Structure 1
Amino acid sequence: MRAPGNSGLRTLVAAAIACASPAVFGHSFGRAYNLPVPFWMYAWGATGALLASFVVVAYVVTRSPAASASAAVDLTRLWAGRWRHGRVWSRALQTLAAIPLALCIATGLWGVDSPYGNFNLTAFWIVFVLGLTYVTAMTGDLYRVANPWRGLADLGVAVTSRLRRRPAAGPALRYPVWLGYWPAVVQYLAFIWLELFGQHTPRGLAACLLVYTGITLIGAWLFGSRAWFRYADVFAVFFRQIARMSPLQWTDRRDGQRLELRWPFAATADRPAESLSALVFILFMLSSTAFDGLSDTLAWRRVLWADLYNAGLKHWIGDNPLAAFPAMRQIDRWWNSAWLLASPWIYLTVYAASVWLSGRVVRAQIAFRRLALAFAPTLLPIALAYHFTHYYTLLQTQGVKIIQLVSDPFGFGWNLFGTADWMQRTIIPDAGTVWHVQVGLIVLGHIISVYLAHCVALRLFGTRREAAISQLPMLVLMIGLTASGLWILSQPLATAG
């Protein structure tokens, strides 16, 4: 049989683009946008901005501001003392948060099958996963205060204690120290896999929420709520990392909740990652978003569907593009899943090499593990910038639809609050504005990380000279991350029209 020519490859790639299952809610703007200047000018401009910021920080910042940065002002003193009865308020917020959780499950099980006509997909993926992330970055870890799953776990303990007519016993098992954050890492991997490759239907989401609720309640019963939601719960760990960048901090006290005002990003410079598992979690916050953007690009699709197919896959699955498509589609699923699961380890390798070089260039007598854990949280501003630039347009295009959906959550034609007919017109953001906002935020996120890493280096190495020299390998890493992030955003999407 004759090998396919270029027309055959074009057919296969076109079929891949047309039939590949993108997520229900796509990323960024899904149409072609011609950059006003060549991409290399943006890349060099971003590199110049990072170099300039590095020089300024190296000469201006002469001591680590960790001590002053971590000093917090107790805002609850504006009221009469601390926020009294904080546990009562927390329980009330957890109960309120359980209502939309229950509604997401109910609408998924009994509502319409339309992803856009059902409440649960928009409420969970857009309002909760995206919206709460950005709210947390501004207002602190509200999820910690209003976690519905923790409320359910504590309610189960209280009910059991009441039925047995005796005080609640401690957890059935002690949480193993060696386990660290690995359960949260595994959940995070599964969560992103479902986001990218799962079936995005209301019923499927309801089933996932039921399974997740069951796992969470069992884990909290076995190891106790405090340990489970500190180490093993993906959302608790994720929002806690995001909250480290917030100017507001919620803390528990015996006499109630305490709300403190601090410098933004202070907690990323003065508190290292606790363990390797925490480091991998932070790196996956970076790599998952980067891969999410990369996997949607035409350049990435061509690697498998054109290059690898023509290089050898056609000899195994056939050289007729249309006949080979079903097998190629399954291979595409395996291919992308493998790269997603490998992404945090690839980032870990590159990050570890940069940290090792940082210690070597100044001949520091500091353990490599300590250096790696100390610098890890300084990458969080980059992770937040990646997250926002990839997804913020979804709040404009689909997030506003929640106003309609609260009046008709099941899609039955109801108008409970009189808002079902609001916001009917789809908001389409200007592609040029989106691109320049993305560029600015990515560069800003990297500049903040350069500053924070220099503060950590000052604390570890002591002198301004050693701190600046040690950060040269990290600067190269930052430039590489900036250039790759901008390149991904500049690529045409395979799902573009």
Structure 2
Amino acid sequence: MNKTFYYFLPVFLLFYGCNYSSQKSSEWTLAPIPTVEEVGHANLPEKIAPVEAPFETVQFSKPTFPSDTIHLQLSADVVNTVTINDAISNLSQRGGGVVILPTGEWLTGRVELKSNVNLHISEGTVLRFSGRVKDFQPAVFTRIEGVEVMSLGACVYANGQNNIAITGGGKLIGPTGGDIRDRIDRSGVIENVIEATTPIADRMFDGNQESGTIFPPMFISPINCTNVYIEGVSLENTAFWNVVPIYCDGVIIRGINVNSVGVPRGDGIDIESTRNVLIEYSTLACGDDCFTMKAGRGYDGLRVNKPTENVVVRYCLAREGHGGITVGSETAAVIRNLYVHDCVFEDTEVGIRFKTRRPRGGGGENLTYERIRMNLKATAFKWDMLGEPLYVGELAERLPARDVNELTPWYKNIHAKDILIENCTHFVKVFGIPESPLEGLTIENVEANCTNFFYSHDLDQGTLKNMRLNANDSILEFVDSRNLKFENIDFKTLAGKLDLKVEGNLSDSIEFVDCSPIDDQLWVKE
């Protein structure tokens, strides 16, 4: 039987604990953290600064292209797909160079990048994408929500190319009019549409059946490419995820400005089973998650088995969205070696978000976050390994613990340091799963204003250290959580006290050292 323990510290002990802790606690200083005015696309420098990360990574540099240049002549009265794609293809065949779109507003279907070509969209140029399914045919190989399909691909697409780029200060506007948005599959669960055993060639969603649904095109999505460079462009009105490199190696995304507010599933940047990535000085305001790491879904993701790894995100701004920086929920091939630093998450719901589900598999490890400023509508740090019944059925129920299998997800070795939270509802929420608890969490050097402090179920091995936390509530709640240490933390509550609520037979070894207003103590299971 589960036991519930409540600790309500008397007021006279609170005063004693506060004074005692202030004598014992060591001083610490929050590192300089950028403001909203210092990050994002408006602050893009000309040069790429050297990258420093807590894992071995490559050094990133701007690509070079041959001097051969084509200044396109486009028509305002037609869909310019053929003209644009022929220029790119011809230039690539003769060694590469730069294709420059003229100033003005132009309509096109799917644009396909080719090796050694830079598609330059200058400031004052607007490239508007058709809303007609036929302008994105024939179907091409891609991945939708972590599952491989033959579909419409992306507004800007590439497959198997090397040294490709989109640059300039121009604007790209996603599909408008036509039938694309009316025919989007809205079943909500891709596993209900595509069986994992179905051959890729038979996963055909080309829109040729007038009554059939489609998977909408992403905005910019190279697949199986190397040395991808995206700089300076603005994206608006996507039909789905915005910038999605898939199975790529060597990706630089810098100085872009994305607005997909109000677009369902309108993620900003999704790094999908891709390695050696730099994202910097970009601004995202999104209808879903902003900066996101993914690595395939369920059995299909396990079959492909390509991780996302060695990713650096720096000097970026998330202005609106479900999560500022999110890992998951497609985690099958694992997300590892992620370093996010010197970023601002302003008015997103969650700040630092981790998602997966029991049927998704894989997980995330060696994820590091430093010098982050957050002003949030909801939670600062959130782990959700359960999901909702709509998507995973009874697997969204925490209990009973399920048998561990190849689709059991996990998260481990996650570190955050020098975090400033101006506003949030909860500081930390951990919704783990009993058969695979979150392991190896460290958070240190934090100043936060929140409504609630801490809630966890199924958390093993965590350290929170050097913090000044202000909250309306006074409860720290633990369910089947163990091996946790809170050190040198000043908890300030409206009630002037701290209440501990501990539940579950697996809860054990919860320690407080040099904290206020609570004496040093170690809670252990009876």
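Observations
- Relative contact order in percent (Cα under 8 Å, 6 or more apart) - highest-scoring structure of 1, 2: 1
- Once distance in nm of label points 7 Å out along Cα→Cβ at positions 92 and 372 is evaluated on every structure in 1, 2, the highest one turns out to be 1.
- Look at distance in nm of label points 7 Å out along Cα→Cβ at positions 124 and 260 for each of 1, 2: the largest one is in 1.
- Source structure (of 1, 2) for helix-only ellipticity at 222 nm (-39500 (n - 2.57) for each DSSP H run of 4 or more, over all residues; to 500), computed value -20000: 1
- Identity of the structure behind 3.7 (criterion: distance in nm of label points 7 Å out along Cα→Cβ at positions 44 and 468, calculated), options 1, 2: 2
- Which of 1, 2 yields 2.3 [distance in nm of label points 7 Å out along Cα→Cβ at positions 116 and 172, calculated]: 2
- For Cα extents along the principal axes in Å computed as 79, 65, 44, the structure of 1, 2 it came from: 1
Just so you know, all these numbers are worked out from the coordinates, no wet-lab data involved. Keep in mind that what you see is a predicted model, and the values were worked out from it rather than measured. Cβ atoms are built from the backbone, for glycine too; each structure is taken alone.
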